[in-house]
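Trainee: The next part holds the structures, each set out as structure tokens.
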Structure 1
Amino acid sequence: MNNYKELDVWKLAIGLAKDIFLLLKKFPKDERYSTVDQIKRSTISISSNIAEGSGRTSNKEFSYFLSVAYGSSCELDSLLTVCKEIEYINDEESKDLTSKVVRIQKMIRSLQSTINKSNSPN
């Protein structure tokens, strides 16, 4: 349907993933296979589902994968909140990452709305 690499929301999700992966290098080693793994999975899921959905044959399928990406962004936001609470990340890092997640969420919903409108009968 679309070239996902041209979508601003995908580009932002990739940028967020880069920021997250760099931040995770500072986490305690004993978190490598629990919290860090879960954060990596949810982060990668955002851009991956945007890409997969754009490659589907219908707008309905694309919208579904955008919903999955949105859900992954909510999971990531929750995990970042936990990391702030247990002081793995500081207030500034938390605010920066959370604002990026919220921006991506708004863009996903906007793209979904556009897609869904194109499916509606006139």
Structure 2
Amino acid sequence: MPTKQELTRTVIDLLGDRCDYDFDLALLSWWQDNRGAGGMRLTRDGHEHFDLAGLENWKFDVDPGTPARPIQLLMLNQHLTMPYYLQLGKNPCLYFYSSKEASMYALYGNIDRFVTALKNHG
């Protein structure tokens, strides 16, 4: 599994001149938790840059009101090994940058069942 540092460097390289961030600023701006051991959740800025770089992602609608529960955020943070972005607001969505994790989510069909599975199998 690639590290945040490796992924950040890859996205900067893919963007080339289209990226106005240096490595340190990108690392701070693109990740919710920029500590090395922190989770793989992207910020909005990070998601936009990953998308601009052409990295494949899978989008799932999430029931309004459910994605911001602390236990859900904690489980996603602790168990997902590849980048993901949680868009909150009126039309919440969960984006996965891993086909494996996206497939797992698709099997469970909603964030509550997915998080329960992560907790039970993690």
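Each reported figure results from applying straightforward, stated rules to the coordinates on display, with no laboratory input. These numbers were taken from a predicted model, which means no experiment stands behind them. Cβ atoms are built from the backbone, for glycine too; each structure is taken alone.
Trainee: Taking percent of Cα pairs over 14 Å apart, for residues 23-62 alone as the criterion, which structure among 1, 2 has the greatest value? Intermediate values should be presented prior to the final figure.
Mentor: Values: 1: 57; 2: 51.
Evaluating percent of Cα pairs over 14 Å apart, for residues 23-62 alone on every structure, the highest lands on 1.
Trainee: Oh, and also: Quick check: -27000 is what I get for helix-only ellipticity at 222 nm (-39500 (n - 2.57) for each DSSP H run of 4 or more, over all residues; to 500), calculated from one of 1, 2. Which structure matches?
Mentor: Computing helix-only ellipticity at 222 nm (-39500 (n - 2.57) for each DSSP H run of 4 or more, over all residues; to 500) on every structure in 1, 2 gives -27000 only for 1.
Trainee: Separate question: Mean count of other Cβ atoms within 10 Å over residues 79-86 was computed and gave 19.9; which structure, 1, 2, did it come from?
Mentor: 2
Trainee: A value of 15.4, 56 was computed for Rg and Dmax of the Cα atoms in Å; which of 1, 2 is the source structure?
Mentor: Values: 1: 15.4, 56; 2: 14.1, 44.
This figure was derived from 1.
Trainee: To which of 1, 2 does the computed value 30 (relative contact order in percent (Cα under 8 Å, 6 or more apart)) belong?
Mentor: Values: 1: 30; 2: 23.
Going through each structure in turn, the value belongs to 1.
Trainee: Given a value of 22.0 for mean count of other Cβ atoms within 10 Å over residues 47-54, point me to the structure among 1, 2 it was derived from. Mind showing how you got there, number by number?
Mentor: Values: 1: 22.0; 2: 17.1.
Derived from 1, not from the others.
Trainee: Going by distance in nm of label points 7 Å out along Cα→Cβ at positions 15 and 31, which of structures 1, 2 comes out largest?
Mentor: For this comparison of distance in nm of label points 7 Å out along Cα→Cβ at positions 15 and 31, the top structure is 1.
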